[in-house]
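Dropping the structures in below, format is structure tokens.
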Structure 1
Amino acid sequence: MLKHWELASEADSASVLELSDAMGVRPVVARLLLKRGIENPEQAESFFNPDRSALHDPFLFKHMEAAVERIIVALQEKQLIFIFGDYDVDGITSASLLYLFFRDLGGSVRYYIPNREGEGYGVSVSGIEKAKDAGAHLLITVDCGITAVEETNRATELDMDIIISDHHQAGEDVPDALAVINPKIPGSTYPFKELAGCGVAFKLAQAVAIELQLDETYLDRYLDLVAVGTAADIVPLVDENRILVDLGLKKANRDPLIGLQALIETAHLRNGQIDVGQIIYGIAPRINAVGRLGSADRAVDLMITQNAERARTLSIELEQENRNRRRIDTHTLDEALAEAEETHIPDDHYGLVLAREGWHGGVIGIVASRLIEKYYRPTVMITIKDGIGKGSARSIPGFDIYDALNQCSDLLEQFGGHTYAAGLSIKAENIEAFSERFNQVARDTLSEADLVPKLHIDA
């Protein structure tokens, strides 16, 4: 596919020389830094050498005081804390982090990851009721829950407190939870909005640690989980994300959790040389695979185990599932490409919606991303079962997929996500109307120039 080259605007020559002299670097380096918004030696220092002292105060989150107070009561009284996670890498690492943290503090804690095929994404009423049946007093969501209005009400009816910890975009209504820890909720003044779900979970743990007067390095033991979840979620590696990933990579390369060490070995990665690229292309697909094809519990179990033999067994299972996932990916992509060529004319369709019975719900998001590589259009892949379609949506720059789905909300049963990725459920009889509406929203939003991928060139 041809790409449109976009040259970054030239930095002011005087500014280049000033930064070059101040830092003692060659002008070409100073020019590249300026193009990335780094305008002085102090900013350059924080970019190249992230420091934990620049982490923001977690109590700047709206509702953080209430969340911490309730968690400490649960820990002190040994009330069961039920962590409700998600089946992707961000959700798995978030659940693992809080599970280990509360366990190490002597708390009573369980985790729960919904089944992708049986329950779908996010908090469900059935999951809430399972928490109650387990004897939970406090339910904490990680990487999900910001749209769980009815589910939160159900938890309240069952006399459980619920804390929402999430990073996704809020809908029109925010759940009436005891606390909602999310930098994107209305009224939030938290200075950094781009934390991954595990980043938000870390800030929650950080606030608890501060209140309990634990050493500031206490949470370092979990930072490799934060690095994996943050890198895998493809959030911008700036500000707090950059600090957390830098610290987490040092932990992963120096003293990884037993389960992560086993996964590194099974993936044939080199100890001491783990970087963001190896997380994205080596570690993350293996963690994701078990949630895509079955129970994601296996990935959490791997991250929290203290037994090296158990870790080895689970890491091999993740490797096998990843191979199965690749095979299913290839078959589904072939079918999707054939259907796209047969039923869609790219010049006439600014958005692409494909639906079929039998597609595996665990791989349709990956396939949607592959279709974008070929057609460069916002894409929705839907698998249908028993009259209900479950879809994964992926987007391109300039098109907010969450907002697009919101404009189609009357045709959907449920949806959630953020700018570039989202999930949905829909009645099968509404798919055709949804396809037409989605395509119209894309046509109204995008120009022909937007449908040409761009190659950004700094120099």
Structure 2
Amino acid sequence: MKKILLLFTAFLLLQSAFSQTEDKKWGIGAGVGAYGNLNNSSIGFIPELYLSRYLSPRLDLMLKSDFGLFNSKLTNNLDFVNPFLNLRFKLTNESKNFRPYLFAGPGYLADNGESGLNFNLGVGGKYYISPATALYLEAAYINGIETTVAGKNTRDNFWKATVGIEFDFGKTKDSDMDGVSDKKDKCPNTPTGVAVDANGCPIDTDGDGVADYMDDCPTVAGLTSLKGCPDADGDGVADKDDKCPDTPKGVKVDTKGCPVDSDSDGVADYLDKCPDTPKDAKVDGKGCPVDSDGDGVADYLDKCPDTQKGAKVDAKGCPIVEKTAEEIEAERMKVEPVYFDSNKSTFTVQEKGKIDKLVNILNENGDYKVKVSGYADSQGADNYNLNLSKSRASSVVKSIVSGKIKKNRIEQQEGFGEANPAATNDTPEGRALNRRVEFEVIKTK
């Protein structure tokens, strides 16, 4: 009978594997220890094998077999064989390395040539030295069966204490191959090779919401928008790339994190009172072009940079020379020439405005007279051009007189033909400037 039980136990042990976790549902364990008979105080050596099937985070189903050997009060080597079907109640979850438990269940005991149903109960604990390997320690009570020894009925009850090792096996689906089964994986699409936590999610060492494998600053909490890097001055450039890490809040910066300097004058726009300064112009601390002589014209525009303080200057920074009364009057007396189309002695409406200006000057100044000189370009015969220039002068004089200017105020009226050209006669533009009537206003008093 004992041989049959031994064979049966060995067969069961070879059919499956021991389990401790939801991922590895099967496994196998083996241990050795001591046992004792509670009735006669004998002791012996007890090896054991067991199988376990994961049922839930708190329960395992175990098939175990104990072998009582070398009892101190027996002459034969084998005292008993006792397979059990136990439930193991786990007191902690799978995240702990040390996992205590309670167990109990019915068994079938072969002892003293007899056999029958019995039970066992006990306490134990496992310590995982790797994800699939644990050392264990157990202590248990084994209830015996009624047997007859030397004509007397007796019941052998036992205690036992064992230590051993167990190995977890089993394969569960792990789609992203991160070492965490799909059942437990809260991030089932993790890229290959990325380190993950117990939940199967990429590790985020600094806890900033950016996984380490995407985090450019994995040990310092930062911003998602900057690949996990911090931005102390809030300018949108990560501190690791920021050449100006203390930029005031709200200031526009370039790709290096420094305040923008649009005109490249060395003064940032947010401080620059003159943000459009031309390139290479020397500026002051406010970003405005330097004006060394204080004349209101920046040095880069100033043609006279050493003007005496307080002097009036023109747009080029040069002192303004006050004009004499004669110069002012001469400018007021100046009238632009009247121009004519080719081979014409009549002027256009646009040119009439110049004549009107002359009439106004003469009307306002009774002591002014005017000389009128007509000219022609070089196209055509000399005599023809001479007559054409006279006709042009005459046409203008008629317009002047029609403006209520007496004829005696026309000091001179003459045509000079091609003489005294104002420009070259070799181009159409030059010839257009030569077809003209000029004025010389003369003060008589």
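From 1, 2, which structure was helix-only ellipticity at 222 nm (-39500 (n - 2.57) for each DSSP H run of 4 or more, over all residues; to 500) = -4500 calculated on?
2
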query = Here relative contact order in percent (Cα under 8 Å, 6 or more apart) was calculated and came to 14; which of the structures 1, 2 was it taken from?
reply = 1
Which of 1, 2 yields 0.45 [FRET efficiency 1/(1 + (r/R0)^6) of positions 304 and 400 (r between Cβ atoms, R0 = 41 Å, to 0.05), calculated] = 2
key: distance in nm of label points 7 Å out along Cα→Cβ at positions 48 and 312 - highest-scoring structure of 1, 2   = 2
query = Which structure, out of 1, 2, was distance in nm of label points 7 Å out along Cα→Cβ at positions 104 and 368 derived from, given a value of 13.2?
reply = 2
key: Which of 1, 2 leads on distance in nm of label points 7 Å out along Cα→Cβ at positions 64 and 320, largest value   = 2
ask   = The value 16.0 for mean count of other Cβ atoms within 10 Å over residues 176-183 was derived from one model only; which of 1, 2 is it?
value = 2
request  = Name the one structure among 1, 2 that Cα Rg over 2.2 N^0.38 Å, for residues 56-135 alone of 1.35 was derived from.
outcome  = 2
message = Suppose semi-axes √(5λ) of the Cα gyration tensor in Å works out to 33, 31, 22; of 1, 2, which structure was it derived from?
response = 1
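No lab work stands behind these numbers, since they all come straight from the coordinates. Just so we're clear, the structure is a prediction, and the values are computed from it rather than from any experiment. Cβ atoms are built from the backbone, for glycine too; each structure is taken alone.
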